[in-house]
Each structure stands twice: as C-alpha cells, then as structure tokens.
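Derivation of every value follows stated rules applied to the coordinates shown; laboratory data play no part. For clarity, every value in this text was computed on a predicted model and none was experimentally measured. Cβ atoms are built from the backbone, for glycine too; each structure is taken alone.
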Structure P
C-alpha cells in the first residue's frame with residue numbers, strides 16, 4: 001500500500017494559464033490597468049433651470065439686503081415687534097422717534113414704547129414717561145409717569161435717576 005496512490009488526491013494541472021497582455025507593465029500600480037469610473041447621466045433641463053433660478057434668486061436677495069440694509073433691518077425688527085418682543089418694540093419706537101429709516105412720527109413711537117413698557121422694558125418705560133412729560137402722549141393716569149420712571153431707575157437706566165431727582169421731586173411726574 002505504500003506505493004498505492006489511490007487514496008491521495010492530487011491537483012490537476014490546469015489547461016489554461018493566465019498570461020498578461022502586451023499593455024501590462026509590472027512597474028506601474030495595478031500593472032498599468034486603469035479602472036474608468038462610470039459616467040452618470042446629465043441632469044435634466046428642468047433640474048438645471050431650477051438650480052440656476054435658485055442661484056440667481058439668492059444673489060438678488062443678497063444684493064437687496066446689501067443695498068437696503070437699514071430698511072430691511074427695520075422691517076425685520078418691526079416683524080419681531082408685532083410678535084411681541086419687548087426689545088424689538090423699543091427699537092421700533094426709537095426708529096420712529098428719531099426718524100432713522102422711517103418717517104419721524106412721535107405718536108407712533110409712543111405707541112411702541114407703551115407696548116414695550118407694558119412688558120417691563122426699562123428703557124421703553126423711561127422713554128414713554130419722558131414722552132408723557134413732554135406732552136407727546138396725552139393719556140396719562142395719575143402717578144403713572146412716576147411709576148414708569150421709578151421702574152426704569154430700579155432697572156439701571158441712569159437718566160431715570162436724574163429725572164426722578166430733578167423733575168419728580170418738584171411734582172412734575174404726578
């Protein structure tokens with residue numbers, strides 16, 4: 001049995017052996033073979049048109065925001081003021097009071113100061129009280145101006161301390 005090779009499995013010699021072609025160069029990576037990426041179909045004209053429209057719209061919006069930055073800032077601030085933000089209401093009142101970016105309007109400014117003061121904004125309380133002292137707003141209840149000035153002074157408005165000591169001590173705030 002020692003010479004019997006019936007139990008041993010042997011590998012058959014393959015009939016075909018791979019031999020590289022003439023373009024094969026063993027010094028190059030991958031032997032000079034380059035795998036070409038698949039090319040995808042180009043986008044449809046509708047997709048390209050939508051992309052171009054969006055880019056042009058974005059550029060136009062940036063141009064408008066640059067040229068009309070003050071007006072745009074006012075409109076955004078006024079939108080927040082309509083939503084009820086006290087600081088935005090005070091900023092809109094300041095714009096109307098000084099006429100920056102909008103037509104100067106004292107009564108409109110006092111309305112915005114009142115809205116912000118009702119929410120506890122200290123600077124708006126001060127501005128609304130001073131507006132009442134100067135006669136820009138007629139509907140002043142008894143002691144309301146003193147209460148607004150006191151609130152502004154308690155919350156760190158320096159000018160309110162001066163008005164409290166100079167005007168209110170003389171009885172002008174009642």
Structure Q
C-alpha cells in the first residue's frame with residue numbers, strides 16, 4: 001500500500017481527465033480510488049442545492065473508510081477550465097504540508113528542465129483551507145476530510161485550457177504536481 005491515495009471522479013465529468021493524468025504511474029507509487037458514478041460538476045439549480053450538498057458530503061465521508069493506516073495523504077484531483085491555463089490551485093489545511101509544497105515549488109530541483117516546460121512556481125498557487133490565512137478558500141467538503149489528524153488532505157484543481165494542444169500540457173502539469 002502506497003502512502004498516497006489519489007481520488008478521481010468525485011465529479012463525473014473529471015473522471016476521464018483523472019485517468020489520463022494517472023496513466024503510466026507505477027501502481028506501487030500511489031493508490032488510486034476511482035469514483036465511477038460521481039456527482040455532476042455543474043452548478044446545481046436552486047431546487048437541487050440541498051440534495052447536492054447532502055450527496056456531496058456523503059460521498060466525501062465515504063472516503064474516510066477507504067484510507068488505510070499507511071495513507072498519509074489524500075490527494076483529491078479535480079479539473080476546472082481557464083483559457084489562460086494550464087495552471088493549478090493546491091488547497092490544503094495543514095500548515096506543515098503547505099510549507100513543504102512551497103519549498104518544493106521554490107526548489108531548483110522542481111524547476112522545468114529545458115525551455116518547453118515552465119517552472120511550477122509560474123503555474124501553481126497554494127491556497128490555505130484556513131480562514132486565518134491571507135489567501136484562503138472555503139469548501140463544502142466536510143472538515144473531517146480536509147482537516148483530519150490521521151492524514152493530510154490536498155485538493156488539486158487543475159485548470160484546463162480550451163484548446164486540445166494545450167490540454168496535454170495540463171495533463172503534464174497535473175502529473176508533475178502529483179510527483
């Protein structure tokens with residue numbers, strides 16, 4: 001069992017992207033949990049909001065039973081859209097993990113080798129799941145998942161460009177972030 005559990009497909013429209021990103025990873029390197037029938041990622045209509053929140057919460061709480069004792073990190077992979085992409089937001093409550101991520105982004109070892117790839121610093125933003133931080137996010141994900149003493153939670157939102165040629169660079173960015 002790997003120390004990292006990557007969950008894909010919480011939103012059904014993102015499952016194919018998650019599979020594409022994880023294709024080629026060594027099975028011993030990460031554990032993967034596919035949600036085959038996830039929620040729709042589209043904004044719910046007003047009369048669907050309550051049901052959507054309840055199902056979303058239940059889906060995330062079920063993840064807790066999938067985490068084994070060896071899992072130190074739950075990586076929750078998502079995809080959004082941005083014409084200026086690819087880019088990514090890393091959402092995390094753990095100050096320790098945020099510091100490690102910041103160090104990794106600043107480290108020359110993580111900078112792109114060659115002209116074709118931009119450095120991760122230019123494409124990745126670290127966002128605290130903590131209202132006490134200057135740049136922070138609120139989430140509908142239950143706090144028992146994103147702020148759990150048994151493991152660290154890392155939400156990875158990769159913003160995909162519209163054109164297919166740059167989509168491949170978004171897949172590469174997601175792979176680099178996971179590594």
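For which of the structures P, Q does the calculation of mean projected area of the Cα convex hull in nm² return 30.1? Display every interim value, and only then the final one.
Numbers: P: 30.1; Q: 11.0.
Value 30.1 for mean projected area of the Cα convex hull in nm² corresponds to P out of P, Q.
Out of P, Q, which one gives 10 for relative contact order in percent (Cα under 8 Å, 6 or more apart) as computed from the coordinates?
The read-out was computed on structure P.
Matching task: -17500 is the computed value of helix-only ellipticity at 222 nm (-39500 (n - 2.57) for each DSSP H run of 4 or more, over all residues; to 500). Pick the structure from P, Q. Kindly include the intermediate steps, with their values, before the conclusion.
Values: P: -17500; Q: -9500.
Label of the source structure: P.
Among the shown structures P, Q, from which was the value 10.0 of mean count of other Cβ atoms within 10 Å over residues 53-60 calculated?
Here the read-out was taken from P.
Work out the source of 2.6 here, i.e. which of P, Q gives that when distance in nm of label points 7 Å out along Cα→Cβ at positions 21 and 61 is computed.
It traces back to Q.
Who wins on FRET efficiency 1/(1 + (r/R0)^6) of positions 45 and 93 (r between Cβ atoms, R0 = 35 Å, to 0.05) among P, Q, i.e. which is largest?
Numbers: P: 0.10; Q: 0.70.
That would be structure Q.
Out of P, Q, which one gives 13.1 for mean count of other Cβ atoms within 10 Å over residues 69-76 as computed from the coordinates? Write down the numbers at each step before the final one.
Details: P: 13.1; Q: 17.0.
That value comes from structure P.
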